[in-house]
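A short reminder: the numbers here are calculations on the coordinates, not readings from a lab. None of these values were measured; they are calculated from a predicted model. Cβ atoms are built from the backbone, for glycine too; each structure is taken alone.
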Structure P
Amino acid sequence: NSSARFTLKVWDVLGQEVMSDHISIGRKIQLVAWDTTGQLNSFRALSCAAVNSIKSYFILRAGCGDGLIFPKTVGFETRGNCVYSPWFDAFKLSGGDNTIRFECTYTACDQTCNGDSCEVEVDRLPKPKRSLPDKPVFGLVSRSFRLN
């Protein structure tokens, strides 16, 4: 939907946006994306990378976890027009500076696509698991945080 607008935020364990410019390594955080206009029926996560000044690391690929930050059998959960990552500990990428931001891609669903993105991608067989979605893909970027 061309009128939909999205945001990607980092939340703390109280379910509130992390407002500080700093995040402590090891702090429990969650990525939350939503359609701020309520125009889109539903969307789901395809990929997500943690990024600093020179490096990136995909914590989610083809809807499923990387096996280090998230289990390979777990993805991001869609609930209506919101998508939630599993909780995870803030971490620093080796190399680069002491900052981190998250760059994630999503795809729209014709109908509500509630549930785990990893289960959705696996259930799309007989297409190959890493097949391209048939809906437009869009990217969201969180703000950058300094790690301490």
Structure Q
Amino acid sequence: MSKQLGDSLPDEAVSWLVGGNPVVVSTIDEDGPYSCLVGSCVAIDPQTLRFAMFGTSRTLDNLRADGRVFIETLGDDLVIGARGLATVVKDPMDSSAYPPHAYVMIEVSVISVKDDYPPGSKISGMSYDFANSRDPEERMARRGNLIEELRTWQVR
């Protein structure tokens, strides 16, 4: 059973998301609910999340049309859901994990948070491993640049 936590992410969720861990992003369009995996979500603070989206994605189209979003993250012994309002804050981003594909930076203002951890269970979180990609070191470096841009970008 979910437990409502208020309007801020708990410290353990912020710590989990500082490194840009994956989240499931849910939006809505004329066909109903729509979800996708986003591999680069960072917590700026307990009430602000940022993530990068492909500039041509259906999820991005949905967020532009209706900024309501739900984000779920699974860490080690952590299952946290956050409802919020998403805004495109940078289009395009300077960094790309998959050049030449452009990314767009999304910022989410958290409205409500719930703990979805199932009692009595052991959860192992989602994470990325590029060991099987063509050039794992290059992929990790590009991803690192993307996450750093998400963390440090400032409104000008």
(request) Using FRET efficiency 1/(1 + (r/R0)^6) of positions 11 and 139 (r between Cβ atoms, R0 = 25 Å, to 0.05), single out the structure from P, Q with the greatest value. (result) P
(message) Taking mean count of other Cβ atoms within 10 Å over residues 27-34 as the criterion, which structure among P, Q has the greatest value?
(response) P
(request) Of the structures P, Q, report the one carrying the highest value of mean count of other Cβ atoms within 10 Å over residues 19-26. (result) Q
(message) To test your reading of the models, identify which of P, Q gives 0.5 for distance in nm of label points 7 Å out along Cα→Cβ at positions 43 and 75 when calculated.
(response) Q
(message) If helix-only ellipticity at 222 nm (-39500 (n - 2.57) for each DSSP H run of 4 or more, over all residues; to 500) is calculated from each of P, Q, which structure is the one that comes out at -6000?
(response) Q
